[in-house]
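Multiple structures follow.
Quick note: the coordinates plus some simple rules give every number you see, no bench work behind them. Please read all numbers here as calculations on a predicted model, not as lab measurements. Cβ atoms are built from the backbone, for glycine too; each structure is taken alone.
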Structure P
Amino acid sequence: MKKTSVIKSHTITPTWHIVDATDKVLGRLASRVAAVLRGKHRPEFTPHASHGDYVIIINCEKIRVTGKKLTDKMYYSHSQYMGNLYETSLKDMLRTHPERVLKKAIERMLPKNRLANDMIKRLRVVVGEKHEFEAQKPTPLTL
């Protein structure tokens with residue numbers, strides 16, 4: 001009889017990956033990074049534990065979108081006061097805060113539970129080429 005082994009979170013050592021977002025499509029990049037953050041690329045994946053790796057994304061301002069998403073896709077925020085619903089197009093968001101676009105896309109692809117906070121903390125999105133995570137020796141992640 002074969003037993004099912006359950007891997008504990010403290011026995012897994014997470015690795016660091018680096019992704020260059022230049023000319024990558026936003027949704028495809030976000031779904032693949034979300035799977036790595038969740039740990040689905042590992043053979044010992046367990047849905048109720050956080051076994052994901054750390055991911056650094058560089059050049060987030062150079063991502064691509066298809067169709068008319070630059071003008072049609074809107075981001076909404078509300079200040080909790082009556083009538084204060086703010087909307088920003090994807091084009092404006094890429095111009096002002098390009099790291100938020102990628103972070104929100106990845107965050108919305110993660111499960112909506114307590115583990116999502118731990119998974120999103122393992123994501124680092126950087127504008128430009130330079131990042132301060134050279135000491136972790138990130139390996140390039142092919143997507």
Structure Q
Amino acid sequence: MDVATKKKDAPASGTALNTFYQSIMDAQPEDAEELILFEESNPELIASFYPGLDGIELNQQAYYMPPIATHPCEIVLVEVKNDADVQTVADIFQARIDMGADNTTYPESAAGWQLYAQVQKSGNFVCIIVLPEGYVIPENVFEA
């Protein structure tokens with residue numbers, strides 16, 4: 001649940017989020033089972049997982065969710081339009097991790113959120129990544 005920040009190596013505005021997503025997928029061990037994530041675009045569903053994010057102006061956004069909503073595995077990448085909103089987005093993503101890690105709601109998945117979830121930011125790019133045990137979260141997702 002660490003928040004990593006690198007300003008000097010921040011990607012250029014407009015860098016396609018699918019580039020970062022693909023680099024996450026490419027970093028996975030060869031012997032790992034393929035991750036099944038679906039791109040999500042339903043605004044109501046997104047707002048239910050990330051309350052407050054719909055009030056932030058984003059240049060671009062990409063949501064990749066598991067087929068089973070309670071499974072701790074998702075990748076969300078956004079480019080925030082205004083510098084002043086970057087920390088707010090990071091806080092929204094951290095709240096999602098905290099909610100997943102709360103073992104009173106879905107105790108069977110809480111450990112995954114506690115151990116294998118993190119928020120990263122670089123410049124105006126912010127992401128939340130939660131992957132199952134045995135998968136790799138790159139140290140700096142935004143170095144594609």
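Taking semi-axes √(5λ) of the Cα gyration tensor in Å, for residues 50-121 alone from the coordinates of each of P, Q, which one would give 24, 12, 10?
Clearly, the read-out refers to Q.
Between structures P, Q, where is mean projected area of the Cα convex hull in nm² highest?
Comparing P, Q, the top value of mean projected area of the Cα convex hull in nm² belongs to P.
Just checking, which of P, Q has the largest value of distance in nm of label points 7 Å out along Cα→Cβ at positions 106 and 130?
When distance in nm of label points 7 Å out along Cα→Cβ at positions 106 and 130 is computed for each of P, Q, structure P gives the biggest number.
With percent of Cα pairs over 14 Å apart, for residues 18-97 alone computed per structure, which member of P, Q shows the largest figure? Before the final figure, lay out each step's value.
Values: P: 71; Q: 66.
Sorting by percent of Cα pairs over 14 Å apart, for residues 18-97 alone in descending order puts P first.
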